[in-house]
Each structure stands twice: as C-alpha cells, then as structure tokens.
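Listed after this line are the structures, all set down as structure tokens.
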Structure I
Amino acid sequence: MKICEMNWLQVEDYLKRDDRAVLPLGSTEQHAYLSLCVDNILAERVAVEAAEALGVPVFPTVNYGLTPYFRAYPGSVTLRTSTYLDVVRDLLDSLAENGFRRILVVNGHGGNAPAQGFVSEWMADHPGCRVKFHNWWNAPRTLKKVQEIDPQASHASWMENFPWTRLPGVTLPSEQKPMIDSAHMRLLAPQELREYLGEGNFGGHYERSDEDMHAIWEVAVAETRELLDQVWGNA
C-alpha cells in the first residue's frame, strides 16, 4: 500500500502491529528512447507490487539521485553526493522517529551506490533499526533471469524497456548496439560522454518481447517481497 493513499491515523494504527516500511530510490536521467524517469518508475512499481500482499506501506520514491555524468543530456538532474546522503539520512531518521524499525530501501539506480555504504553507518548509530538496501535490477535471481534471456543487457537497453517505461509514438532502433567501454566511459566529462554514447544506450538490443519482460518482472517482484518477508534479525 502506498503512503499517499493513507492518512496519519492509519499509519499510526499500522505501527501498532508492524514496523516495516519500504523506501524506493530512483533518479531522473537519460535512458535513451525511454522515459527520463525509468529508475523512478521501476523502483516504485517493484516496491509497491512486492509490498502489497504483505500490507507494508511504501513511501514516495526519492526521484532525484546521483547522475553527474549525464548532465549534458537535457532533463537529467543530479544531486551532489553530500546532499544526497543528507537526504537519505534525514529520511531514515524520520522513519525511525515515526516508529519504523525495519526499512527496505529499493534502489533503482546504480549511481546511488554511496547510499548503500551509508546505510551501514546509519544502522551503527541506530542499533534498534534494520535497513536492507536492495538493488532490485541486479539482485541474484533477477539478474540471472535477465542473463538467461540475453546477456547483452545494460543501461537504457532492452532490460529497462518495460511496457510502463516506454513512451508513445517513439520508434526504437531494430539493431543491437555494441557494448560500450565502461572503463573509458568513466574517464569522460559530461559532454564527452554524450558524444561517446550518442542516444544513451550502453549496449544491447533496444527492446525484447513483452513475454520476456514480464518474466523478468515476476522474478523481481518475488525476490523483493522475500526480503520484506524473511527474518530481519533482532531489531
């Protein structure tokens, strides 16, 4: 259930019987021909579908993350690392003060990795709380399913092209794009990176069948739900 569909009285009542919550993290950035909000859409959707059956509330997605390398692409918005970690800290502090003691962070953007390290630091300062940081797209079973279908999968390629991240009226290339050189990419300034990447796909086909995409999604939702439902330790 989404927090946006609850009032504070309902949340207070929920906290009398459970202390779990889900916080999705995303990013607003270029995804080639797909929505600029791919990471927000997918993080929220997998979180909501995973939590629904368990009755665990899902907070609104943090729609801005760390994506300085894409600054030359219009519509891509980034925070500074220090700002971002302050935001994550404030959110976790607020959730803990509310009474949430078991928090699943569902991350949809690889660039947000500094937050994963920060979570351990935050828990050390909050011994009564447990936080799980879940990169949903490369969790073991989800990534295995992706690779079973097509190992040539990357940012803005077919693996992020779900029915709910596509844009109407946009025609995708039919060819398979060669994989980019990741080591070289990491050395480039934003404008140089745009010139190197072109439209933004890191490599691979631009789309696959809906059957393939739904098969991946089913695994991703189940894997995320298990993290919410399994033992959390002594919080």
Structure II
Amino acid sequence: MLIGGFQKQSLIDYPGKICSIVFTIGCNFRCPFCHNSELVLPEKIKKINRIPERDVLDYIEKNKKLLDAVEITGGEPTLQKDLKDFIRKIKEKGLLVKLDSNGTNPKLIKELLDEKLIDYYAMDIKAPLEFQSYNRIVGGVLTDKMFESIKETIKIIMKSSIEYEFRTTAIRGFHKKEDFKKICEFIRGAKRYVLQTFNPENTLSDEMHNYKAFTEQEYKEIINDCKGLVKEISYR
C-alpha cells in the first residue's frame, strides 16, 4: 500500500471507537476544497515521505489492545491495488475497519462487503446526483462511468447490513440549501447523513479562500427541511 500519513490514535473518527488512521496516496478527484493536497497532486506526492506498510502494521500489532479499529482514508483508498490484502492483515489482528471512499469503485466495495472485511463505510456525496453539479465540485474530472459508479455504490451500501454514513462538505457558493434535500431524496431511508463544516484553510485550490461555511442556523434549517428523508441527519 502507498501510505502517505499515519495517525496513531483518534477518538472522533470512528463513532464510539478508538482508532488509528491510515492515509493512502493518490486520488481520482480534484476537489478544490480538499485538505490533503499532498496525497492528491502528483507534484506534491513526489515530495512526501512514504510510510512503510510494515511500520504501520507493527504499530497496530503492538498497540492492538489499546485500539478498537483502523480507519483507512486518503486520497482515495480504493485506488490501492493491495487494499484488500492490507485490510485482511488488520482484521487478522481482531480490529474493526472503517473505510472512507468517494464511491467510484463499487466492484471492490461489494467484494469487501461480501468478504466481511469492512465494518463501517463513510462515503462522500459531493453534490446532488446531477452530472454537471457533481463534475464541478470534483474538479472537472468526472466521467460518465465514474458518475454511474458513485450511484451504484450508494445502492450497494444502503442494501448492506454494516454501519455507514453518507456525508457532504457543505460550502456556500458551491451548494445551495436545497441541494442537501436533493441529496437526501436520492439516499431516502439512509441510516446516517452528515453535513461537514467547510474550512477554507489549506485547501487544494487557493480560490476556496473566497468561500464560506454555512451558519449554524442554516444547518438547522437544512436539517429541518430534510427530516423524514433519512433516519439520522446531523452536522459537524
């Protein structure tokens, strides 16, 4: 696995669990609001120190009694050819696995679910499921195949029995308040939908400094508009 970052312990990233976080290198999106540009942009990837997989696994083995889980994020983890093997090594240590993904690899997600290799899945839904809206917010790199894959992954996850959440980084200027209702209508009946507060600092594109987060009052209005569409909706 190509690993560009490793956080030894987190109390907030896997709900109710203590986890380590593995950050994989490479992404097939170019979301301008991304905070991990060193894992996304080729010119920055060349400069980062890669962390040997063995070092990560050794730490997890030595500290597994203090951990509940490992979260794998990125970048986009499903681009890693040996992701499944890496997850197996974690599961063999008796730990839970949370996977963060953009949903563009439904085939792999289904395999991971069928083989019971993931316990919690967090998927970013960047915008309403309309091609032009989605393409704009992922940096103009969306293809028809990727777009259909995203919709397929949503359906796969919603039919699964594992814990999951869909989430959207909410950006005033990129999103309108009614966009989140459109998303909730597409994922109607989903277990959990989270609105993530946008932070304009250290983004992939400097232009994002001109955008702002929604206010707390606006979040409350959005949640009220979406009530009944999903089982749980919150912001953080």
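From which structure (I, II) was distance in nm of label points 7 Å out along Cα→Cβ at positions 51 and 67 calculated, if the value obtained is 2.2?
Of the options listed, only I reproduces it.
Computing mean count of other Cβ atoms within 10 Å over residues 107-114 gives 21.1 for which of I, II?
I
Identify the structure, out of I, II, from whose coordinates P(r) over Cα pairs in 10 Å bins from 0, in percent was calculated to give 7, 32, 38, 20, 3.
Derived from the structure labelled II.
Give the label, chosen from I, II, of the structure having the highest value of relative contact order in percent (Cα under 8 Å, 6 or more apart).
I
Given -9500 as the derived value for helix-only ellipticity at 222 nm (-39500 (n - 2.57) for each DSSP H run of 4 or more, over all residues; to 500), which of the supplied structures I, II does it correspond to?
Among I, II, the structure yielding -9500 for helix-only ellipticity at 222 nm (-39500 (n - 2.57) for each DSSP H run of 4 or more, over all residues; to 500) is II.
Going by Cα Rg over 2.2 N^0.38 Å, for residues 99-178 alone, which of structures I, II comes out largest?
I
Coordinate-derived values only; no laboratory data. Bear in mind that the values here come from a model prediction, so they are computed numbers and not experimental data. Cβ atoms are built from the backbone, for glycine too; each structure is taken alone.
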